[in-house]
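Next up: some structures, all given as structure tokens.
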Structure I
Amino acid sequence: MILIIFDLDGTLVYSNRIDSRCFAETYANIYGQEFPSIDWHVYPHVTDTSIFSTVIREQFGREVDPAEVETFQEAFVRLLRQRRQEQPEEFCMVPGARDLVHYLHERHDYAVGIATGGWQRPAILKLDHVGINRQPIYLRGADGLHRREEILETVRTQAMAAHPAIRKVVYVGDAKWDVTTTRNLSMDFIGIRREGDHDHLFREGATQVVSDYLDGPGFLRAVEQASPPVMVVQ
């Protein structure tokens, strides 16, 4: 059995940064201050938990209170839902993603996971919006976790506990931090860049990159051949 773990944003779904702007808008509405940056590269770890904690610490000189995380998430999800009602066409699925995931659900030799740096409630909203069946998926968001490695390890551990026959684990992601995370974990990796700019991930050490999931058999061949990212000297 092979466990395929997908990232979410940019890997299964995308919104041309509208979701990121919703995060910033929610922050401004609650705290009355401009959110510093939606360039996620500037934060120590690219997870909602780390980003939110970092900004609160820098702007207010204190640690995050768990109750305010709950308040922020509720407002964030409410705004995400509103934007999807107003502009449903702007919140898209990477071509072939739903059919591939549902096909994998039907196969007994694959297990499916999602490990996202976003919080879990927004992730569920995004999956439901594009009709991806999440019931058989081992899903973990960044709730309570700062590092992407922790999120991936949680999904891998859960899936392997349920399926001891898993012989290979492959992560699919679209960003340079996905390459770094899988290299740190020595985990097999497939990159995806829906606009075709594959060099963006090849430069980071990815060995295989696809543009979409429309060629299901081709993607599964890539899964079989997947290996951890190589070390790149910059």
Structure II
Amino acid sequence: MSKTFKPVKAVLFDMDGLLLNTEPIYEKVFEEVCEKYGKKLTSEVRVKLLGSTEKRSCEVCVNDLKLNVTLDQFIQDFQKLSHQRLANVEFMPGAKALIQHLHANNIPICVATSSGDTSVTIKTKNHLEIFQLFHHITKGSDPELKEGKPAPDIFLLAASRFDSKFNPIECLVLEDSPNGVQGAVSANMQVVMVPADYISEELKSKATLAINSLELFQPEIFGLPAFK
């Protein structure tokens, strides 16, 4: 049965793996830190990390892989490597054009990311002219955020910060991770997923729509202005 798409008035973007090509960097860092403590990063753990906060991702590695290291030490190792490598991260294909298009057409847009303050600052510092087009950025370190993805909290919090008030069904979420998709669904928002190649069809099926690239996104099917 084909899915139906409802018109929306606002768009919420994930950042890592959706707007910015950070996931290969994060994956490599997690691999190296896990190997430092004698374990390999498994495919099962890799999927769990997508869309999670840094602390939660580190907890998953330490606990699921039974690493002989404290959580604090693992986080310290992870942050040292990731902060060094994320400074020159680039946009994913189609991301910049979509942001500019929606902003030019006065569509309210924001970012809802699991990343914390320091990480967001590092990743966006070379792209401020694009990120300033967002109405706001809601981060995983936000003091008002109770639970990270896959809970719906970050999407509901981000949506509440627009100047206008929107019902959840009037909001469209763009995500790459299963955790993010689940959070959007739980928030009663439609969600377009742009998944990594290794994400299963079962996980993709939870999204309102799954596409291979933001370059393939057609805003008009959700009642948004079409590209000209």
Structure III
Amino acid sequence: MGERERNWSANIWTAWAGRSVRTIAFSPDGSSVASGGDSKTIQLWDAQTGAPLGDPLTGHSDYITSVVFSPDGKVLASGSDDNMLRLWDAQTGAPLGDPLTGHSDYITSIVFSPDGKVLVSGSLDKTLRLWDARTGAPLGDPLTGHRNEIRSVVFSPDGKVLASGSDDNTLRLWDAQTGALLGDPLTGHSHWIRSVVFSPDGKVLASGSGDGTLRLWDAQTGAPLGDPLTGHSE
């Protein structure tokens, strides 16, 4: 183990005292890393040295489930089992405004739009919510359609489409501007979906599931592309 790795290990152990880290994110420029977890706090780290950057960010009252930087790296957003999102100044760690409230259950996934103007959250309350990333104000009504908990949400690279994965074993596509559902649910998985991601050109959507498979989908039509990708044993 090199010096850099030793520094990282020592610093993380000291800061977290053995508690689980549930979520991590790099800043867009790669200079810092944010982590959150069972300590109910967020820590910023120097990505080169592993040194903590300032004190832990406090304010959440339950486990941190998701952290993400805005595309310009100026804002850090966090979601928690306390059903709230918080916005932070990524440079100073200062909270930005009041908590974003509205979800009635744990927040599982958050994502900024590519232009950084909108923040989207997915929750165990089976809804997606859109927020003004600058003011924290809710944008429209919650997006409903999933029949079970939402576990993952992602924007297409052009920011026009949202994709969500759920414990109802389906993916859904949404118009990011209007919130309207696009087509029928994408079905094929036999277990919950925990991860969804678009290809860089936005043409393909990939999903990972508790059924041990990955599936590829045509992001325009929702049609499956080929057979499921298998190989994971658990």
By the measure distance in nm of label points 7 Å out along Cα→Cβ at positions 26 and 98, tell me the structure among I, II, III with the highest figure. III
The value -11000 for helix-only ellipticity at 222 nm (-39500 (n - 2.57) for each DSSP H run of 4 or more, over all residues; to 500) was derived from one model only; which of I, II, III is it? II
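Starting from the value 3.8: which structure in I, II, III was distance in nm of label points 7 Å out along Cα→Cβ at positions 82 and 178 calculated from?
Details: I: 3.0; II: 1.9; III: 3.8.
Going through each structure in turn, the value belongs to III.
Just so you know, all these numbers are worked out from the coordinates, no wet-lab data involved. Just so you know, these numbers come straight off a predicted model, no measurement behind them. Cβ atoms are built from the backbone, for glycine too; each structure is taken alone.
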